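Rule-based calculations on the coordinates, nothing more; no lab input. Just so you know, these numbers come straight off a predicted model, no measurement behind them. Cβ atoms are built from the backbone, for glycine too; each structure is taken alone.
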Structure 1
Amino acid sequence: MSKAPGIILVSIYIFINALFTYKYGQKLGFALPLVPPLMYTSLIGCTIFFLRKMAIPPLKKSTPIILYWIIVGVFSVIFTLVVLYTDGESLNVDRWSALELTVQGITEGKYPYSRKDHLGQMSSNFPALGFLGLPFYLLGDVGYLQVFVFIVFSLFLFKTCSAGKTSFCILFLYLSSPALIWEILAKSDLVSNLFLVFLFVEYWKKKYPTDMFKKPMVSGALISFFVLTRAVVVIPLVILFLRDFWQSKMGIKIKIVLSIALTGLIICLPTLLSVPDWGTLRNLNPISLQTNKVPFIAYLLVLTTFYVPWITKKHNDLIFYSALIVFMIPFIGMISTIGQVGWHRTVFNHQFDISYLSMCIPSILIWIKNNLDFERGV
């Protein structure tokens, strides 16, 4: 594993998950709050060390394949049951109900940004997130999106990892992450959204390694769709696609822009048709609702996304910078909140939502997977 980037990303991964164990460890009966994060850090560090030293046969061998899919199957069932039997109304997290409002904007023609979820908050979801959650809403619970993403990610690992060791290592990091388990318990779509973005990028890069815009209309439509799920996804998409877009021919650029605009219009049309008046659209819209959650200084980091594509051509380096910037934006928000109200109120009194830090975990896991594959000559 590349030393400096690897140390940084693994440290971020451990920090985020240790913070979750610190916050929720007291509910498990630990009198000393530092015990859970120290135990977690030791567990992850030792496991990563032993996994790298162990010799696991390739997944083409029948026994590791069966073991891999037994693990995936068992946890898929567990996650499904968790979603099924968790009463969303009892949660103090409102992402599931905010997503339901967005879906209802599509299915019932109700403007989602002037309504309140079960905690009395406004939805800030972009319109495409409603289409992403629609199949699972029709199945009975938008929380099933998290189970679906876990299965898709497991399939991605199985199909693309160069060695069984890599597959089991990344799967372990997923299943041992309190932050990702929290996403399932809370029926939160946040990290699942980012997982799908990076899985799309990895699939597209593998399919068109030398020309990311070989299919300009299709790639433009997919980029438009993901941009319209959540504002933060603009960061990795700009980092990973800007250079290829800039270097493409003018005719290709025009097709991409037209595809992005047309797809965006189609996605936003149900929401626009449900707007009661111009004043409501101007005052209550997802852009204004999403962009008021972190300090202004954090948004200066967004400007660096337009610089990063030009300092490296290596795909995994771009993934690294995506993870770093996506982490730093909410991290700056957390530090700012600590400075205003103190550590205890920030972490334990919900003055800052630490789950926003988890947005970088998908790119961290993808980076580790790619790096381990590279070490094995893939």
Structure 2
Amino acid sequence: MKIRKSVVWNNETLIIRKYNHERDEANVLQLWRAAFNNQMPPSLWQWKYIENPYRTAIMICENSKSLPVVFYGGVPFASTCCGRQIVMIHLSDIMSHPDYRGSGLFIHTANAYFDTFGSVDDICIMYGFPGKFHFDIGAKYLQYSPLGSGAAFFKAESENIKKFKQIVSGTIALFPASDPCFDYIWKNLSTIYPLSVVRDSAYMAWRYFKHPVRKYEVWCYKGLFHKEWQAFVVIQIKDEVVTIESEAISKQDGITQTNDKTNFRRTAQKAVIVDMLMPDSEPVFRDFMGSVASMLIKRGIKTVETWISDNHFLCSLFSKYGFEKAEEPIGIIPTVRLFENTFDINWVNQNFYYTMGDGDLF
């Protein structure tokens, strides 16, 4: 479908149209710098929007100089809804040039986006993770709805997770590249993830093994008496600043004195579980996570955290086996807009499965 819409603002005629990669990439990257005051590597942009195994779904608004001043886009993931193949678009990198903010062009571009891609038969859901400011705008003008009760954030010490590892444990293995086993894991578990991005080998190859900037570790698990891999987790190792409180000790005239407490800051590493597929099985969960924690401890990594859809069965497993639910630190509001009348928002809220793997794309 072709769409080209003109909008007049401040005596200037602007055009809303679909993104053309060859024509628009360099100018959109300039818009990124103006909007966010930092750089987007071209290789990362191309990986995300051009080299992925999906289609392109982007709208821009360009000014009278043919320069983009609003960008509204996302990645249209192959997804499943109770066994039916659908497309869900993860909205991201939505931006406006500072000179055009407050013009209403963002709303015009967003509505053109919904009219264009929301009318495609298999595109049923669009979702994203805006902060409160942008969510409030979307809720007022763009029919955004909060997705469930928000995102659940869990933290744990590796030692607390390790203790749940079975005495005679299953096998974990680090996968250096995508493998057909991910197709098997997805096929075997997809029925208990009724509304989800399809996490098959094509998705895994692009999302984690071909990322041009970030490095991920993909670990798979199989129980002691299983021939096939049963589950996987994707981990990113990040640096974090740790504050250590210490007391200064001194001796004077044979008397030991304790001086004021001093805070020291040092850099440590933490493991972030970015993505996972896991059966609804306590033995598998605790053995797999315990084995992963044991591996992390050997590398001196003491802290593990993850971010996942609330109300999911994985939340109860995290709570039982070494993790504590903490305040969500990013300040995002998981958000959804539905494009099919048969969808019930309450059912979507209860069954939508998302992880940091969906939102960790910037």
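The greatest value of Rg/Rh (Cα atoms, Kirkwood Rh) among structures 1, 2 is that of 2.
Given a value of -23000 for helix-only ellipticity at 222 nm (-39500 (n - 2.57) for each DSSP H run of 4 or more, over all residues; to 500), calculated from one of 1, 2, which structure does it belong to? Label of the source structure: 1. For the set 1, 2, ranking by mean count of other Cβ atoms within 10 Å over residues 82-89 places 2 highest.
Could you figure out which one of 1, 2 the value 18.4 for mean count of other Cβ atoms within 10 Å over residues 178-185 was computed from?
Numbers: 1: 21.4; 2: 18.4.
Going label by label, the one that fits is 2.
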